[in-house]
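So, here's a batch of structures to check.
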Structure I
Amino acid sequence: MDQRKEAVFRYIDEHHQEILDDWKALVNHEGSLRQPDAMHAEAEYLCGRFREAGVDCAVYSAAPEIPPVVAGEIGTGRPGKPVIFAGHFDTVFNPGTFGENPFRIEGDKAYGPGVLDMKGGIIIALWTIKALEAAGYDERPIRVCFCSDEEGGDFHDPAIAQFRRWGEGCCAGFNMETAPVDNSLCVGRKYLMAGKAVIHGVSAHSGNNYLAGRNAILEAAYKVIGIQALNDLEKGTHMNPAIVRGGTVMNAIPDSCELDFSGRFPTLAEVERVKEGLAKLFGESTIEGTHSEYTLSAARGGLEVTEEGKRLRRFVDSVSQENGWPAVGEVVLGGGSDAGYIAEMGVPILCSCGVRGEWNHTDREYALVESMFERPKLWAAVVLAMNGFSAE
C-alpha cells in the first residue's frame with residue numbers, strides 16, 4: 001500500500017473520537033435559513049474549524065439578513081487542478097425542536113437535526129482534508145464551499161454565485177449530501193420549479209343567477225388536470241398540483257381560485273417543454289368568461305446526468321474496490337442539491353458523498369456511525385488517486 005494512504009488510514013483510525021466530537025458539536029450548532037443570526041454564528045464556527053485544518057477559509061455574506069457561505073482552499077499553487085467538497089450546513093429544523101444538545105448515538109446510529117442532512121458530510125470533508133495534510137499530500141488544491149440556505153429560493157442567489165466561483169477550474173467535485181444506506185452515489189438530481197396561479201371567474205347567486213356565474217373553482221379543476229397531463233413519467237418529469245384555495249360560501253358561485261403547483265424535472269429541456277405547456281394551459285379557458293394569471297419560480301437544484309459524472313462514479317467505485325471496500329452503486333434522486341451549480345462550470349461532480357443514513361427532513365433522521373469513518377478514507381483515497389481519473 002502507498003505510504004501516504006497508509007498514513008491517511010492510520011490517522012483516521014486514531015481520531016475516531018475527535019471525529020465524533022466534531023460531528024456532535026456541529027449538529028448541536030443548530031439553525032435553519034429562517035434564522036440568519038444562527039447561521040452567521042454557525043458559519044464562523046465552521047470556518048474556524050477549517051482554518052485550524054489549514055484551509056484559507058472565509059465567511060462570505062451578501063447582507064446580515066442573508067445566510068452566509070463558508071468557502072476556501074488549501075494548497076493554493078499546487079500543480080494539479082483542484083477538487084472541491086461542497087454542500088450546506090443549514091437544516092430544515094428550527095433550533096430547539098429536539099431540545100438542548102440534541103445529538104445522540106444509540107447503537108450503530110446517530111440522531112439529531114442535520115446529523116444526516118448534511119452536517120455529517122461536512123465533518124467527513126473536514127477530516128478528509130486533515131488526514132491528507134497529515135500524510136503530506138501536495139498534488140492539487142482542495143476547495144470547500146458550504147452554504148447555509150440550500151432551500152432559499154431567490155434568496156439563494158449569492159450562494160449560487162459562490163458555488164460557481166469555487167467550482168470553476170476544478171477537475172472533480174464531491175457534494176457531501178446525505179448518502180443512501182446502500183452505498184450508492186448520486187449522479188443526477190431533479191430540478192424543482194414551483195408555480196402559483198389565480199383563476200378569475202364571475203360571482204353570482206347559485207340559485208337565483210346560476211347562469212350568470214362563471215365558476216373559478218371549476219376552471220381550476222380543468223387546470224389541475226392540464227398540469228397533471230404535462231407529466232412524462234418515462235423521462236422522470238413529475239407535476240404536482242398541490243394546493244387549491246377558493247370560494248366563500250356554498251350558495252355563491254366562486255369568482256376566484258388560487259392554485260399552487262410544482263414540478264420535478266430531469267433536464268432543463270423538460271423544464272422548457274413544461275413551461276410551453278403551462279403558457280398554453282393558462283392562456284386558454286375551458287369555461288367562457290374565466291381567465292387566469294400565473295407565476296413560476298426559477299428551476300433550481302438539478303444535476304443532469306452526464307457521461308463525465310458517471311465516469312467519475314465508476315472511478316470512485318474502482319478505488320473503493322481496489323481498497324477492499326464494497327462496490328459503489330449509482331442512483332438518480334428526486335430531491336435537489338447545489339451540485340448542479342458546480343456542474344455548470346464543466347466539473348464532473350457526484351452527490352450523496354456524505355454520511356449514510358435515512359429519513360432526512362423528519363424526526364426519524366439517522367446516520368450510520370461507521371460511515372463517518374469509512375467515507376473519509378474513501379474520499380482521501382480518491383483524492384490521492386485523482387491523477388488516474390484525469391488521465392483516463
Structure II
Amino acid sequence: MDWFNDILTTLVFVMVFLPSLFLFLELTFGLIHSNVRREEGEVKPYRIIIPAHNEAEIIKPTLAKLKAELGCLSHVVVIADNCTDDTADLAREQGAFVVERHHATLKGKGYALDAGIQAVSDSAPDTVVVFDADCEFTEGSCKQLILKSQRTDSVVQSLYLMKAPIQAPVKTRIAEFAWLVKNLVRPLGLSKFGINCQLQGSGMAFPWRVFEKVSFASGSIVEDLELGIKLNNLDENITFDVSSQVISFFPSSGQGSETQRMRWEHGHMASIAILPSAMLSALKRGRLKSCFTALDAMIPPTVLWLMLVVFTNLVTACLSIFLEIDSFLVAVLSLTLILLGLALAWLRYGLSIITPQDIASVIVYIFSKFDIYKKFLGNRQKDWVRTDRGNKS
C-alpha cells in the first residue's frame with residue numbers, strides 16, 4: 001500500500017499543510033509592528049460613494065460624522081438603491097448628493113456602486129472612496145486614505161474593524177476577534193511580503209484610472225473580494241494602510257448577526273471556486289505575489305478551515321490504526337500551526353476582547369457555525385440582504 005500512502009500524504013501536504021503554513025506565516029508576521037507613515041499634503045479631487053439600501057435609521061448620524069471629518073459633504077455621493085424608506089431625503093438634508101436607483105432584477109451593492117461611478121464620471125475625480133452606510137472614519141483617517149492612494153497611485157484598503165456592542169455576548173466578542181484576525185493581522189502579514197491584501201468592502205480608495213479596466217457592476221454578495229481578485233489579475237497593487245481606520249459595529253440583534261455572518265461566509269465560500277484559475281493565471285505570467293494573494297483568498301473562513309483540518313486529523317488518525325501512513329503527522333503539524341498562530345494573535349491583540357475565562361465559549365462559537373455551513377449546501381444566501389442591526393449602543 002505504499003502507493004496509497006504516497007498519494008494520501010501528497011494530498012494532505014498540498015491541500016492542508018501548505019495553506020496552513022501560509023496562514024501561520026500571515027499570522028506571525030502580522031504581529032510584527034513597523035513604523036506607520038503619516039501622509040501630508042493637500043488632497044486632489046475625490047468623491048466618496050456610499051451605497052445605501054433602506055438605511056434611514058443610520059444614514060443621518062453616518063453623514064453627520066463624515067461631515068465632521070471632512071468639513072462638508074460636497075464630495076459625498078449617496079446611492080439610495082431600491083429604497084422604500086426616506087434614506088434619500090435624509091441624505092439630501094445633510095448636504096450629500098443623492099442618486100436614487102431602482103431596478104427589479106439588477107440588485108446588490110455592486111450595482112449601486114456602479115451607479116455611483118456613472119454619476120461622477122463627468123467630473124472624473126482623481127480618487128474614489130467606497131464607504132458603507134454603517135461605518136465611520138476615525139479622526140483624520142479619510143484624508144490619510146485619500147493621500148495614500150494618490151501618493152502611491154494604487155488601490156488602498158484602510159484598516160476596517162468591526163466592534164462588538166457594549167455588553168455583547170461572548171459569541172459576538174469572539175466574532176470581533178475573528179474579524180480582527182482577518183482584517184488586521186493577516187493583511188499586515190501579507191504586507192510584510194509585499195503581497196496584495198484583500199478588499200474588505202468599506203474604506204477602499206481607487207484611482208480613477210482603475211475604472212477604465214474594471215466595473216463594480218455585480219450582484220455578488222462579496223463583490224469586494226471578487227473585485228480584488230480581478231485587480232490582482234490585472235497586476236494592480238492593493239496596499240493595506242493601517243494609518244487610516246474605519247470602524248463599524250456588529251448588530252446587537254441575534255438575527256442580524258446571523259444574517260451578516262451568513263452573507264459574508266456564504267459569499268466567501270462560493271467565490272473560492274473562481275480562485276484556482278486566478279492562481280494558475282498568475283503562475284503562467286510569473287506573478288508569484290499575485291498567486292499568493294489568490295491563495296490567501298482561497299483559505300476558507302478561519303473557523304471552517306479549522307474544522308476541515310480537525311476532520312483531516314480524525315480521518316488520517318483512523319487510517320493510521322490500520323495502515324502505516326505518514327499523512328497523520330502532516331495533518332497534526334497543520335493543526336498545530338493554525339492553533340499556534342491563532343494563540344499568538346490572541347495574546348498580541350485579543351486579550352482585551354476575549355478573556356481566558358471565555359476560552360471555553362470558543363467551542364460553542366465553533367459549533368454555532370455548523371448551521372451556517374449546512375445552509376451553504378442547501379439554502380445558500382445569494383442576495384444582498386440588509387442587516388437588521390438593532391441598537392448599536
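Every number in this text was worked out from the coordinates using simple rules, so none of it is lab data. Bear in mind the structure is a predicted one, so any value in this text is a computation, not a measurement. Cβ atoms are built from the backbone, for glycine too; each structure is taken alone.
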- request: Figure out for me which of the structures I, II the number 32 belongs to, where percent of Cα pairs over 33 Å apart was derived from the coordinates.
  value: II
- line: Note: semi-axes √(5λ) of the Cα gyration tensor in Å, for residues 78-277 alone at 48, 22, 15, derived from one of structures I, II, originates from structure I
- prompt: The value -15500 for helix-only ellipticity at 222 nm (-39500 (n - 2.57) for each DSSP H run of 4 or more, over all residues; to 500) was derived from one model only; which of I, II is it?
  reply: II
task: Name the one structure among I, II that Cα Rg over 2.2 N^0.38 Å, for residues 30-69 alone of 1.15 was derived from.
output: I
- request: Could you figure out which one of I, II the value 0.7 for distance in nm of label points 7 Å out along Cα→Cβ at positions 158 and 246 was computed from?
  value: II
message: For mean count of other Cβ atoms within 10 Å over residues 198-205, which structure out of I, II has the highest calculated value?
response: II
query: Suppose you compute distance in nm of label points 7 Å out along Cα→Cβ at positions 6 and 102 for every structure in I, II: which one lands on 4.4?
result: I
- prompt: A value of 0.10 was computed for FRET efficiency 1/(1 + (r/R0)^6) of positions 46 and 358 (r between Cβ atoms, R0 = 30 Å, to 0.05); which of I, II is the source structure?
  reply: II
